[in-house]
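Visitor: Multiple structures are listed underneath, in C-alpha cells.
Bear in mind these aren't lab numbers, they're just calculated from the coordinates by the rules spelled out. The shown structure was predicted, so the numbers you read here are calculated from the model rather than taken from an experiment. Cβ atoms are built from the backbone, for glycine too; each structure is taken alone.
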Structure P
C-alpha cells in the first residue's frame, strides 16, 4: 500500500493540459490574496478576459461577488481558459452557472458554489503531482525543464506516476513541460496548506 504522507490540508486541486511550454504555479495559488474570502474552479472563459476588481454576477442565481484574483491554468484569459477564481463580498449561494463580469463582459462557467478560504492559510506546505496522460519533465530548482528532443532537462514522469514536493520554495520553483512536443500530457495536482 502506498500512502501519501502530507503536511496540512488540501486547499486547491487542479489540472494542466497542453503543457507545450514550461509552466509553474500562478502566484495567487502560492500566496493567497489577502482580500480573498472564497474561491472556485472555473472553465470555458469567453468573450473577454475578466478584470480584477469587477463585479461578477451569476446567470442563474443572480448572486454577485467581486473578483480579487484569477489563476488561469489552461489557455488564455477570455478565450476558452480554465483555472481558479478568488473573490470577496459574496452576496449569497451560487450554483453551477455562468458568471459574467460587469465591466469586462467576460464569462466563465462554475460547477458549484464558492468555497470559503481559511484566513490562516497562506502558503502551501506540500504538493502532490500526478501524471494522467503522456509523460512530462519536472524541475524544482528554478531551472526550466525541456522536452526530450531539446536539452532533455528535468525529472521524467510517465503516465500513472506521482511525485510529492515539500516546502514552499520548492513548490514555487516547480515547473513542468511535456516530454515530447504536443504529446497531450495532462498533469493533476493537489496543494496542501
Structure Q
C-alpha cells in the first residue's frame, strides 16, 4: 500500500518546545510494499519536510519557512529517529525567528503539514495550542486560599478564578476546526481574564 504519513504533536509544559513524532502505521508505512525507506530520506531529494502556520488570538496569521527535517535533525535509520523537537528559534518568517530557544510558543490555531516528496505524499492537521493560558489559569488556581475547601463564602477574586478555569474547560470541550474564529475569540477573552480579571460582580 502507498505511504500514508501520520504524526502527533506534543507541547512541553513550559511551552518552549513542540515535539512532532512520526506515527505512520507499519501497514502503510516506511519501507513496506515498495514504499520509500527511512534510510533514503535526504536533503535535496527524498525530502521530509514540515510546514507550520500559526493564527493567534488577534487574528495575525503567519506562515513559517518550510523546515527540511533532514537538514535540521540529521540522518534517520528507524522510525524511532523521526522525532522532531522544535523551539521558537527554528520557526522563521522572512528570515526572522519566532523567538529564541527559551521563548514560549504563542497560543493559537496551528496548522502542520508533514510531507515527503518522492513520491509526493503529505498530511495536514490543525489544532489549538493554548499552553500559555493553561499555565496562567493553573497559576491562578494555586492562589485560591484553603478556606475555600471548607465551604467559606467566596470572594470575587476566587469566583473570577473559578470562572477562568470553567472557561478554559469549555474551550477544550468545544475545540474543532469548524469553530476556528469562535475558538480564537474565546482565547482572547481568556487571555484578558487572566491579565485583567473579570468585570462580573457575581
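Visitor: Upon calculation of Kirkwood radius over Cα pairs in Å from the atomic coordinates, which of the structures P, Q produces 17.3? Walk me through the numbers before you get to the answer.
Guide: Working: P: 17.3; Q: 19.1.
Working through the options, I get structure P.
Visitor: Of the structures P, Q, report the one carrying the highest value of distance in nm of label points 7 Å out along Cα→Cβ at positions 12 and 156.
Guide: Between P, Q, the highest calculated value is found for Q.
Visitor: Then there's this: P, Q: which one has relative contact order in percent (Cα under 8 Å, 6 or more apart), as calculated, at 19?
Guide: Working: P: 29; Q: 19.
Here the read-out was taken from Q.
Visitor: Of the structures labelled P, Q, which one yields -8000 when helix-only ellipticity at 222 nm (-39500 (n - 2.57) for each DSSP H run of 4 or more, over all residues; to 500) is computed from its coordinates? Show your work: numbers first, answer last.
Guide: Details: P: -1000; Q: -8000.
Derived from the structure labelled Q.
Visitor: Where is mean count of other Cβ atoms within 10 Å over residues 68-75 largest, in which of P, Q?
Guide: Numbers: P: 19.2; Q: 14.5.
Structure P comes out on top.
Visitor: Name the one structure among P, Q that mean count of other Cβ atoms within 10 Å over residues 108-115 of 16.6 was derived from.
Guide: Values: P: 16.6; Q: 19.1.
For mean count of other Cβ atoms within 10 Å over residues 108-115, the value 16.6 is produced by structure P.
Visitor: Looking at distance in nm of label points 7 Å out along Cα→Cβ at positions 44 and 164, point out which structure of P, Q has the largest value. Display every interim value, and only then the final one.
Guide: Values: P: 3.8; Q: 5.4.
Going through P, Q one by one, distance in nm of label points 7 Å out along Cα→Cβ at positions 44 and 164 is largest in Q.
Visitor: Name the one structure among P, Q that distance in nm of label points 7 Å out along Cα→Cβ at positions 52 and 172 of 1.7 was derived from.
Guide: Numbers: P: 1.7; Q: 2.2.
Label of the originating structure: P.
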